[in-house]
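Some structures are shown below for you to check.
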Structure P
Amino acid sequence: MEIRPRVAITLGDPRGIGPEVCTAVLGDDALQREAELLPVGPVGVIDHPRLVAIGRWEAGGTPAEAGRLAGEAVKSAVEMALRGEVAAVVTAPIEKSAFHAGGWRYPGHTEMLQALTGAAQVGMLMSADRTAAGNGLRVLLATTHHALRDVPRLLTTELLVQQARLAADALQAWWEIDPPRLALCALNPHASDGGLFGDEEERIYGPALERLRAEKIDVAGPIPADTVFTRALRGEFDVVVAPYHDVGMAAFKTVSFGSGVNVTLGLPFPRTSPDHGTALDIAGRGLADPSSMREATRLAVQLARRSMVPRSRV
C-alpha cells in the first residue's frame, strides 16, 4: 500500500496570493488522495476544517503583523515536522520587508529553516520536472540572498564542496539518481578565460573539483554560465551548482516559471515552496496561478514518501 504522508502547508503572507494558491491546492482531489494536507496560518485567511491556527488576521492589518503571522506559521510547521507530526513542509510566499518588520531577522525562508532546525548546512535547490525547453532542470544556489558585491568573499572552496555534496546526496536519496551528474557554473565570464577576467576559477573552483572527484562525485566545471544551463537542459547534467542567486534564478525561471519548485536540502525533513513571490498587486482578484504551488506540494509528497522509507546508505 502506498504511503500517504501528512504534509503541513503554511499560508504565507496573508495579504498576498498565498492563501489563494493554498486554497486551490487544498481543494485538489488528486493531491488529497496522495497526502493528508494540513494548512498552517492565522484564522481569518482561509476557511478549512483542518487549519492549524497560529493567531488571527484582520483585513487591513499592517505589513508588520502580516510578516509576524507568516513567520509564526513557518515556526509552527517546523515544530510539527521536528516532532514527527508531519513528514514534509510546504511554504507559501512571504514578503521579506514585512517579514523583517514582523520581527523575523532572516534573509528568507531558507536561513530561517536552518536556524530553527539547527542544520549544519542547507542548500537552495530549484527543481522543475518540465520546462519550456522540454526537459527538466535543477539549479542549486551556492550563495543565496546576498548582495552581489559580497559573493566573491562568500564563494569559497569549502562552500562549493559542501553544496555539491548536498546536491549529490539529495539526488541519490530523494530523486533516486545514481550516480548524479553535477556541473559547477563559473563565477566569471567565460570561466575567466585562463585568468583574464579573474582568478576564482583556478583558486576556488580548482581545489573544489579535486576534492569532489576524490570523493567519486561525478562533477564537471567550471563551465561558463552562458553554456552550462543549455547543456543541463539537453540532459548532460542532473544539477547545476550556480555561484550566486541571480545567475541561477534568471536561467531557471526563464524556462520554468509556473512549474518550478524551491527545495531546501540538508534539513531533517523535506521542505518545498513555489517559485514565485507574494504578488501583492493581484492578491484577492482571482488571478493567481496555483500551478507552482501544486508542483511544490506534489514534490513534497513524493520526497516525504521516499524519506519515510528506510534506506541503506554506503
Structure Q
Amino acid sequence: MYKYKILLTGGAGFIGSNIAESLVEHPDIDKVVVLDNLSTGSEENISGVLRHPKFSFWKGDIRDFKTCMEASRGMDIVCHQAALGSVPRSIKDPQTTNDVNINGTLNVFYSAKENNIKKIVFASSSSVYGDNTSLPKKEEVIGNPLSPYAVTKQAGELYAKAFSKSYDFHFIGLRYFNVFGPNQSPDGPYAAVIPLFILNTMKNKPSVINGDGSQSRDFTHVANVVQANINSILSNDSKAWNNIYNIAFGGCATLLELFNMIQKVAGKQIKPTFGPPRLGDIQNSLADISKAMKNLSYEPQLSLSEGLKLTYDWFSKREKSVISNFN
C-alpha cells in the first residue's frame, strides 16, 4: 500500500499539533512536514513529535509563496490548518486576518497545484453561517458573514471550489464548530472561552461571560476534529471530495451551562461575572453532522462532558508542570 507524504500547515498550533501527533503514528503515512511561523503556535505543542522519524518542521509563513512552493514540493496531500483565528482579532485588525487567511490560503492552494498535488484538506469555520439563524446548521445554507474572520473563511471555501473547477484539483473542507482540548492556549486577549474558564477555575477566579450566557455553541473535543481530518486525508472515495462538511459533536450547550459543567468537573462553585456581548458573535450554533458521517465515516467519540474532563485534567498537569519548572 502506498504511504502518503503530508504537508501540514499550522501544525504547531492547537488543532494542527493534535493532527500531527496522530499523523506520525498512522501506518499509511510515510512523512509529515509541518509548516508554521509560530505566530500563534509553539514548538512546545509539537515537542512530542519533533524527534519522530516521520516528522520534520519547517519554520515559515504561508504569506510567502516561495516558502509554500518549497514546503509542498514532493508532497502527496496538503492538510491546511494555518490561519489567524478569532472574530474579535479580525474586527480589530482585518488587514492581517485577510492577509493570512485569504492571501496565505491562496498561496497554499496555488503552490499545491503548481507542485502537482491533487488533494487538499482544509479548515473552515462555522462562522460562515453568519446571520443564518436556522438550526441545525446544514452545509448548503449559509448566511451573511458577521465579521472579517468569517469573510476570510468563506473566501477559502470559494477558492477551493474555484480550483476544483479550474484545475485537476480536489478538496475536502471542514467547518469546525468551537473546538477545544489539549494545546489550546488560555493566554492573550483572544484566548478561547474553554481554556479561559478552566484556568480561572483552577485559580479560584471568576470568569467573565460575554452577554447573558444564553448563547449556545456546538462544542467539540479536538480528538473528534483529528478523526475528521485523518478520515479526509485518507479518503479515496471520489464522492466525498469537493465538498464542505460540518465537523462538530452535533449537540449544543449555552455558555452558562458550559461554565457550570466546568465547575462540576473541578468540584467548585465559583460564580461567573457578566460583560457586554462580543461584536460579531452569533447567538446560537448547532451542527448537522450527517453529511460527514455518511461521506467521511465521521463518528465523534468524545461528548462535551467527557471532553471537558479530559481537557481539565490536561490543564491541571500543565499547570503543575509550570509550577514545578518555576520552582
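Things worth noting here:
- Looking at relative contact order in percent (Cα under 8 Å, 6 or more apart) over structures P, Q, structure P comes out largest.
- Taking mean count of other Cβ atoms within 10 Å over residues 57-64 as the measure, the highest value among P, Q is held by Q.
- Taking distance in nm of label points 7 Å out along Cα→Cβ at positions 9 and 233 as the criterion, the largest value within structures P, Q is that of P.
- Given 0.05 for FRET efficiency 1/(1 + (r/R0)^6) of positions 273 and 297 (r between Cβ atoms, R0 = 25 Å, to 0.05), calculated: source structure among P, Q: Q
- Source structure of the calculated read-out (Rg/Rh (Cα atoms, Kirkwood Rh), 0.97) within P, Q: P.
Values quoted throughout were computed directly from the atomic coordinates according to the rules given, and no laboratory measurement underlies them. The structure displayed is predicted, hence computed values, not measured ones. Cβ atoms are built from the backbone, for glycine too; each structure is taken alone.
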